[in-house]
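Since every read-out is calculated from the coordinates, none of them should be taken as a lab result. Just so it is clear, the structure is predicted and the values come from calculations on it, not from any experiment. Cβ atoms are built from the backbone, for glycine too; each structure is taken alone.
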Structure I
């Protein structure tokens, strides 16, 4: 019973952070909850709160997502995902893991230290979309890379957050479908989802409004710090 209570409280806090800033809910949840559950169980479980974040944030926000722009991101991510699966079966993932950590850490520092609004060229942005897809396929993590790309190509904190959440929602719906097809969601995981979902959904419904109280500068600084944090944590996975 205690693990479920802790999971509920941690889920409410970490995914409220994600709905406000657009990333890091799962990374933060994993850091705390691996005391009670194994990482694989938590990664599968995380599809539920991440889908809730996406649906609630987009339903309760101004319509800022251009589906053509999002579609191009997802096409590159899909190609990256295929490449990621190829790497998974052909090469050591440890090498890719370290390279990915270095790239995310570099961009976290770049976004944190760059004056004003840093910009990325089109080819670099598309490469990051592909890298996000590869990272999702290999490690179940894409938000630090996607957010790096969006901070440097999209203006306005709500636009950045909504694109990041829409991108993540698309990947997580695909991931959830894969879990269902492969019967990966065990009764124990479904029980975890069923118990915690109402509390997390209620917190997200009201927590979404906190996003509109955060100023642009604080939003970008917190997100840049979380990208840097995400890169550093990959070194110690």
Structure II
């Protein structure tokens, strides 16, 4: 009987190096003999991501105007499109690494809700939307890369200056709104305190950004235990 695979998520604040950590983790897992697949969200350029792209470009108004519930549906639809492939990979016993996943809704959209009780209700609603209605697979663990917002803004700006935004040449409505980024960072921390499946990985030590390899070792130390279970 085929052993079910595991879904591992790399998530976190802007500029925290999610793509780099995804690449390092894939390389490490391959070295250890695992069969690995990767996927990144949002799936820019695909039809399923159309509403996300329009939202981020400001077509429907600002992030606060749209609110957490409508925006969450845009992202959930995109993940639903990918869920069939993810389920297939997991059924084949593969390790699937997702660069962002359901937790991105809970961080970025949950950050729009300041009241703790209302935010908790939103978390429950989003879980029902994505995992029950859209039947997205549950992750084995979500690694939340945490960088203080004042540093993450600088890192994200440096990245965009070099690479350009993935889906447009200008900042999206999240990136240009520093209040949104700060609130999202706090919501990510809230997730790591509320739910065991969210694991905080601090990427800064004494005000200095840790090297990608050091951050990777933090992730691997936790993940290797999970893979042995």
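A few points about this structure:
- With helix-only ellipticity at 222 nm (-39500 (n - 2.57) for each DSSP H run of 4 or more, over all residues; to 500) derived as -16000, matching label from I, II: II
- Looking across I, II, the calculation of distance in nm of label points 7 Å out along Cα→Cβ at positions 110 and 142 that yields 2.0 traces back to I.
- For 0.45 (FRET efficiency 1/(1 + (r/R0)^6) of positions 150 and 182 (r between Cβ atoms, R0 = 30 Å, to 0.05), calculated) the corresponding structure among I, II: I
- If mean count of other Cβ atoms within 10 Å over residues 30-37 is computed and equals 12.8, the structure in I, II: II
- Among I, II, structure where Cα Rg over 2.2 N^0.38 Å, for residues 78-205 alone as derived comes to 1.13: II
- Entry that produces 32 once relative contact order in percent (Cα under 8 Å, 6 or more apart) is calculated, selected from I, II: II
- Of the structures I, II, the one that 24.4 was derived from, the read-out being mean count of other Cβ atoms within 10 Å over residues 14-21: I
- Calculated for structures I, II, distance in nm of label points 7 Å out along Cα→Cβ at positions 22 and 190 is largest in I.
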